[in-house]
Structure P
Amino acid sequence: MTRASHRAAKGLRQFLDPEQQHGWLEGEYRPPDADERAESIEQRFKYAARFEKLLRRPQAEDLLAILGLYAAACIPVPRRTERHYWSVSCLPSTSDKPLVRVNASWMELFTLYAGGDDLRARFIVHLSDFTADGSCDPEQVDHPLLERCVAAPEDVSCFFPNGADMFGIRVRSAASIRAFLSNAHALRGIRAFNLTHMNRGRNAYQASHSYSVADHMVGEERS
């Protein structure tokens with residue numbers, strides 16, 4: 001892609017051309033990321049108190065480790081695209097009371113909740129990536145596949161958000177969330193959905209981005 005093409009491209013296409021994105025989707029290509037991150041000190045301090053509160057939760061250690069796995073496996077070039085094309089909110093003030101939420105464009109991608117002293121997760125993906133026939137028919141959801149993606153079959157359930165080709169997957173327990181993120185089929189489905197929304201343009205949730213949480217996602221944990 002030429003320099004002029006990069007300027008004209010929208011979303012993730014400014015950083016990775018379609019061939020590179022496909023290679024990353026299939027796990028065949030690991031694009032080089034930026035060495036340094038662009039950062040707003042004002043933005044960092046804005047949510048510092050929320051991060052300290054999050055650290056006092058019994059789930060904090062597992063949560064931060066899982067976010068690190070998620071960013072490494074599910075977000076292409078996370079340093080280059082941080083805040084502007086994806087963001088993570090810390091203890092966002094929404095009615096479902098999440099611990100953290102990852103967004104891109106106008107879309108929720110991944111949310112972690114407290115489940116007692118353990119964790120619960122919600123993934124939004126394309127329905128067609130989890131049906132037996134590749135269709136958008138809710139009746140074709142491949143439930144045996146979903147159960148194979150987690151540590152225990154009872155740890156997974158599903159729901160149907162509004163929108164074409166949209167599918168919600170709930171996963172219970174840190175062990176099953178880790179298993180889901182390491183399953184090849186689930187991982188490809190997560191990546192496909194994330195590419196769709198990172199390519200739609202600038203992230204609408206930049207103002208709620210927590211750099212302190214993101215440090216753990218991109219491997220820059222600070223004392």
Structure Q
Amino acid sequence: MSRAALLVLADGRFPAGGHAHSGGAEAAVAAGRITDAASLEAFSRGRLHTAGLVSAALAAAAAAGVDPLEVDAAADARTPSAALRVVGRKLGRQMMRAARSAWPSAELDALAAARPRGAHQPVVLGTAARAAGLDALDAAYASVYEAVSGPATATVRLLGLDPFDATAVLARLAPELDLVAERAADAARRALSEGVDVLPAASAPLLEVSAEAHAAWAVRLFAS
């Protein structure tokens with residue numbers, strides 16, 4: 001196992017399509033909920049402990065060896081917004097292309113064949129982590145970092161926020177990233193013996209509602 005593979009998987013330059021998505025930040029900026037570094041931190045913290053936790057647990061479960069089709073069904077059940085389900089599968093398709101190029105594996109091939117329209121992104125992320133020789137906690141870390149780094153990067157573009165301030169937000173959130181990643185990995189290990197129903201199902205209604213509204217915008221900078 002090469003732990004450095006985690007750096008490749010979590011790198012914002014990994015061609016998985018995440019750069020085109022704001023993680024709900026664009027809608028939050030338009031609604032006045034993100035206006036500066038402090039409000040970005042509050043938004044990111046809320047996202048981390050809700051949607052971020054759920055995604056991290058799904059990724060960790062797939063990395064731990066839980067049937068990815070069961071994990072994908074669990075992802076559907078935990079995503080009330082139709083717009084976010086579409087986004088999740090589009091990102092999953094893009095990540096699948098990148099992952100199969102980087103770490104060819106029979107498990108990735110089987111998932112791609114079973115979900116030709118795309119599995120949810122966290123499921124592909126976890127399966128890719130497994131193919132790269134990483135474990136459940138590694139997959140959870142990649143997922144939680146993405147949950148907060150996406151909105152931070154998007155806010156720099158949307159508000160002209162100082163990149164140093166955005167990076168400081170991520171640094172301040174680091175201890176919470178540890179806690180959420182560990183919680184997600186613990187749930188994934190339980191899912192191996194108890195099934196996917198034990199995975200977190202934390203809700204983020206405002207993110208879901210905002211995603212539906214954002215999807216209907218005629219002009220937007222980010223896809224979600």
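Quick check: -22000 is what I get for helix-only ellipticity at 222 nm (-39500 (n - 2.57) for each DSSP H run of 4 or more, over all residues; to 500), calculated from one of P, Q. Which structure matches? Traced to structure Q. When Kirkwood radius over Cα pairs in Å is computed across structures P, Q, the figure 17.9 traces back to P. The value 1.00 for FRET efficiency 1/(1 + (r/R0)^6) of positions 22 and 150 (r between Cβ atoms, R0 = 25 Å, to 0.05) was derived from one model only; which of P, Q is it? The structure behind it is Q. Calculating relative contact order in percent (Cα under 8 Å, 6 or more apart) for structures P, Q picks out Q as the one with the greatest value.
Values in this text are rule-based calculations from the coordinates and carry no lab data. All of these numbers come straight from a predicted model, not from anything done at the bench. Cβ atoms are built from the backbone, for glycine too; each structure is taken alone.
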